[in-house]
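Engineer: Structures follow.
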Structure P
Amino acid sequence: METRYSYAGVLLNQPANGRLTFGWPSQSIAGVSHFEHISPRSSALPADLDEAAHRCLVAGFDGATSVPGTLKELIDRGLGGVILFTRNIRDAQQVRRLTDELRAIRPDLLVAIDNEGGGIGHLVSAGAPDVPGSYALGVVDDPNLTARCADALAGHLATLGITASYAPVADLQHRPDNPIVRTRAFGADPELAARHLHAWITATEGRGIASCAKHFPGHGGTVTDSHHGMAVDPRPYDELRADLEPFRAAVAAGVPMLMSAHVVFPALDPGRPATLSRRILGDVLRHDLGFDGVLVSDALEMKAIADAYGEAAGARIALAAGADQVIVAVGDLGVTLACRDAVLDALRTGVLAQERVEEAAGRVRRLAARYATPPLAVAGWDAEAGLVAARRAVRGRGVPPAVRGAHVVDLFPPPHPALNWGGEDLLTEMRAVDPTATGTSVTGEPADPAELVDGMLRCCGDAPLVVATCDAGLHPWQLRLRDALLARRPDAVRVDTGLPEGGALCSYGRGRANLRAVAEALAGVADG
């Protein structure tokens with residue numbers, strides 16, 4: 001049995017096995033994660049429509065010292081933006097040269113980056129200000145301090161020639177087993193999140209940098225990371241309303257961009273992730289929330305889209321559903337070209353409406369007119385705001401006045417493949433405030449846990465033992481190592497560097513400022 005229905009200008013076929021295929025006038029393309037390069041048809045589109053289609057794309061690329069030729073061609077044809085990652089960053093001077101080179105090709109190109117603070121960012125080697133992640137800011141609940149942290153991040157971006165930041169996170173952290181939002185959110189309370197989103201967006205705007213609230217309509221009610229698979233939020237509509245409120249607050253604060261979530265919300269649109277849902281992007285976002293800025297998709301190569309639909313089909317459907325820009329973050333520009341060609345082909349055949357692409361491109365042009373050019377002069381920022389916030393966020397119970405000369409066992413998951421990890425670890429920060437500290441960092445399940453525990457305890461000897469975990473409930477190997485250590489050293493001090501899990505101290509994040517603040521608390525150093 002096969003169900004056929006029309007959606008956003010694309011004929012979808014849903015066979016009995018549940019896998020979607022995309023019916024086109026002359027072909028049928030199955031949703032796959034890897035696809036052949038789709039060449040444009042020989043008939044050329046009008047130049048203005050070709051330029052409009054390119055405006056709807058944001059491309060990642062490999063390289064830090066020069067702009068690839070293929071990227072130059074895309075920019076010449078109207079590419080809406082580029083997104084930088086750690087792979088593009090060496091130091092501050094190099095980044096500024098790169099952004100200047102990009103704008104020399106076309107001055108109205110938007111240059112963007114993920115810049116949430118805490119452990120989520122790509123500019124560690126370029127001297128990014130140390131600020132805690134959003135959850136720590138929510139724990140402190142001082143919007144003025146949040147604004148100072150956001151101002152520091154935005155001021156730094158301005159010096160680098162980066163004028164669009166895909167931050168802040170507007171998701172609410174609901175579930176203890178959510179694997180992707182966690183300390184990236186300001187918390188679980190929509191009113192608290194709204195306060196801090198307003199502070200962050202206003203401060204970023206004050207620097208002339210475009211902010212972007214994400215991931216609409218919320219990723220906090222899922223148990224799947226959409227980088228790795230299709231995420232579903234099964235809650236009824238009445239429960240989803242709270243998650244919309246932070247986004248409503250962001251719109252009221254004048255946020256110029258929102259980013260969609262690759263999450264299915266059966267209560268809003270059964271079976272279609274928000275990025276591809278005209279009902280969610282149109283009825284809820286445009287009509288209910290009244291948002292008229294640029295809606296950008298999360299990256300299309302994430303498996304929630306790539307595995308179920310394919311990146312190229314995802315680009316077509318997202319634009320038809322109401323997205324204004326789609327991000328192709330991978331460094332391989334061949335994926336971007338395939339998405340671009342699919343959009344052009346859909347315009348030629350009438351599958352994708354010309355009016356929809358022109359509307360989207362118009363929004364992108366207005367965004368670029370306001371934000372593409374970096375300021376000529378950048379005032380300084382409060383370099384201490386992040387550490388002040390991180391110190392105020394640390395919460396504890398029953399910690400000795402000082403733990404000096406400790407052996408620190410720092411257990412934490414390996415870097416997320418799509419998010420930067422700048423090499424931060426608790427031992428480094430402990431040694432900065434107590435040079436007599438020693439320790440061990442473990443970022444994955446060891447081959448021989450018993451041997452590792454024996455070795456760590458031998459190294460520790462009679463010194464105080466500190467055992468730090470990060471999201472141990474999601475990574476059982478941490479629980480096993482922690483419990484094995486505590487069984488032999490019940491006097492050990494437990495520390496949580498993610499969300500609270502019963503430790504004596506909690507930093508609410510693993511940014512460098514978070515770890516320095518908890519190190520100071522352990523060592524009994526009041527002011528660093």
Structure Q
Amino acid sequence: MAEEILVNVTPQETRVASIENGVLQEFVVERSRARGLVGNIYLGRVSRVLPGMGAAFLDIGLARTAFLHVSDIDQSANENSPEGAEIAIEQTLTEGQQLLVQVTKDPLGTKGARLTTFLSIPSRYLVYMPNAPTLGISQRIENEDERQRLRDLLVEVDPSLAAIAAGSQNNSDGDNDGGMCAQSPTIVSHGGYIARTAAEGANKEELRDDVQFLKRLWRSISAEIDGADVPSVIYEDLPLVLRTIRDLSSENAEKIRIDSKETYWKVNEFAQRFTPELVSRIEHYPGERPILDLYSTEDEIQRALQPKVELKSGGHLVIDQTEAMTTIDVNTGGFVGHRNLEETIFKTNLEASQAIARQLRLRNLGGIIIIDFIDMANEEHQRQVLRALGKSLERDHSRTTISEVTSLGLVQITRKRTRESLEHVLCEQCPTCDGRGSIKSAQSVCYEILREILREARQFEAKKLLVVASQCVIDILLDEESTSVVELEEFIRIPIMLQVEAAYTQEQFDVVLL
């Protein structure tokens with residue numbers, strides 16, 4: 001599938017759009033004041049240990065303390081840890097202890113960053129894991145001969161991996177995210193590697209260059225630790241544009257267009273060193289038309305912030321993102337089909353499965369995702385829709401798992417979340433509705449005001465009452481509810497005056513005693 005990368009650079013932010021066959025598939029924003037933290041290595045200090053949660057909070061120099069679960073702590077050097085067992089957090093960490101950690105998830109909402117002590121440092125073809133005796137191959141490389149070729153080449157490049165390779169021949173291997181592989185627990189003297197998806201077809205020299213680069217980088221990181229303040233950042237991952245070039249698959253990337261001359265030269269220099277096969281495809285975009293106006297990218301970004309997604313058939317999706325999970329409802333809408341109801345439902349669900357996979361990537365939706373497909377009575381149709389969904393998700397860089405259709409006709413997806421969704425990056429909670437997505441009607445606010453007047457008239461002595469509210473609320477009190485206001489004045493025997501406050505939202509009002 002043809003892929004084109006558009007890079008828009010301004011002093012405030014960098015935006016990268018991935019276009020496949022002329023359609024926006026993925027969009028990432030990195031702001032200069034709030035760069036992503038995933039991949040950064042910190043020397044932190046344990047501030048709190050919570051045995052009940054099996055976790056600890058660490059001060060790594062951010063606004064909020066970061067979270068470290070006991071399952072993310074390397075126990076291999078702990079003599080008290082039984083082989084393969086997880087020991088209690090209070091036996092592993094103490095308050096005030098210094099710890100070298102890496103961020104695996106950016107702070108999300110009110111939650112701090114997620115940490116691990118299983119460090120991993122990615123390069124073009126490999127992920128180096130200095131504390132893990134691992135020799136793994138990306139799960140996306142499916143050809144067993146190619147997997148074995150890469151193992152053999154890595155052992156040739158670094159003979160110290162031979163013992164690890166012998167102990168991990170039957171491993172389930174890692175993925176291209178740099179996740180942990182199953183490993184031989186008896187070998188703890190040497191770090192290991194995971195061959196990334198981009199390593200498929202790589203030769204011995206390319207792998208050797210990567211190994212040497214990673215070892216030099218790890219030596220510099222290790223030297224940085226000595227004498228470092230606590231807390232402090234020891235290593236920062238590459239900026240967004242260079243990460244994109246590093247992680248890009250050369251097979252699919254036809255063109256990389258960058259609208260900043262300075263950034264273009266930086267990327268060109270980086271590519272010549274690490275991804276020479278991409279150099280000829282990197283272009284400076286000098287056009288007067290903004291680069292993200294190509295392929296209607298800006299319009300697609302705006303649509304990705306809306307809850308409703310139109311389908312070509314006339315059906316639509318409704319995407320509702322909450323803190324706990326994301327729900328996606330599939331509706332036939334205006335699509336009536338040509339044969340029968342079951343066929344109409346089946347075609348709508350098939351189209352929806354492709355649109356959902358794209359929206360997950362584009363909006364960067366993670367965690368638990370519940371899809372309410374239109375109910376299908378035919379079990380074969382259910383299987384085909386799930387297969388179509390799985391196939392559409394194959395190109396997703398984040399790890400996803402799909403459940404079977406439940407008895408309620410729902411499909412559950414879990415998608416690895418490492419950074420905030422597009423909506424959380426570009427938007428903030430509505431100050432009027434406080435994130436509810438709705439506000440009280442003007443009529444409801446009027447009745448609330450009348451009740452408040454009665455309450456205050458009974459509780460306090462006043463010669464007059466002044467109601468301050470928004471224009472639409474005052475209009476109703478002067479028109480539709482004018483009789484109610486007059487009757488209330490007669491009942492409480494206190495004059496009621498009305499005043500418009502343009503700065504008030506529809507729900508805001510004050511009843512002032514005069």
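Engineer: Could you figure out which one of P, Q the value 17.0 for mean count of other Cβ atoms within 10 Å over residues 347-354 was computed from?
Structural biologist: Here the read-out was taken from P.
Engineer: A value of -11500 was derived for helix-only ellipticity at 222 nm (-39500 (n - 2.57) for each DSSP H run of 4 or more, over all residues; to 500); which structure in P, Q was it taken from? Before the final figure, lay out the partial values.
Structural biologist: On the way: P: -11500; Q: -9500.
For helix-only ellipticity at 222 nm (-39500 (n - 2.57) for each DSSP H run of 4 or more, over all residues; to 500), the value -11500 is produced by structure P.
Engineer: Given that FRET efficiency 1/(1 + (r/R0)^6) of positions 51 and 115 (r between Cβ atoms, R0 = 25 Å, to 0.05), derived from a single structure, equals 0.30, which label among P, Q identifies that structure? Walk me through the numbers on the way to the answer.
Structural biologist: Numbers: P: 0.30; Q: 0.90.
Here the read-out was taken from P.
Engineer: May I pose another question? 5.5 is what came out when distance in nm of label points 7 Å out along Cα→Cβ at positions 227 and 403 was calculated for one structure; which of P, Q is it?
Structural biologist: Derived from Q, not from the others.
Engineer: Follow-up. To which of P, Q does the computed value 17 (relative contact order in percent (Cα under 8 Å, 6 or more apart)) belong?
Structural biologist: P
Engineer: Comparing percent of Cα pairs over 42 Å apart across P, Q, which is largest?
Structural biologist: Q
Engineer: Figure out for me which of the structures P, Q the number 15.8 belongs to, where mean count of other Cβ atoms within 10 Å over residues 211-218 was derived from the coordinates.
Structural biologist: Q
Each value in this text was obtained by applying a stated rule to the coordinates, not by laboratory testing. All values reported here derive from a predicted model rather than from experimental measurement. Cβ atoms are built from the backbone, for glycine too; each structure is taken alone.
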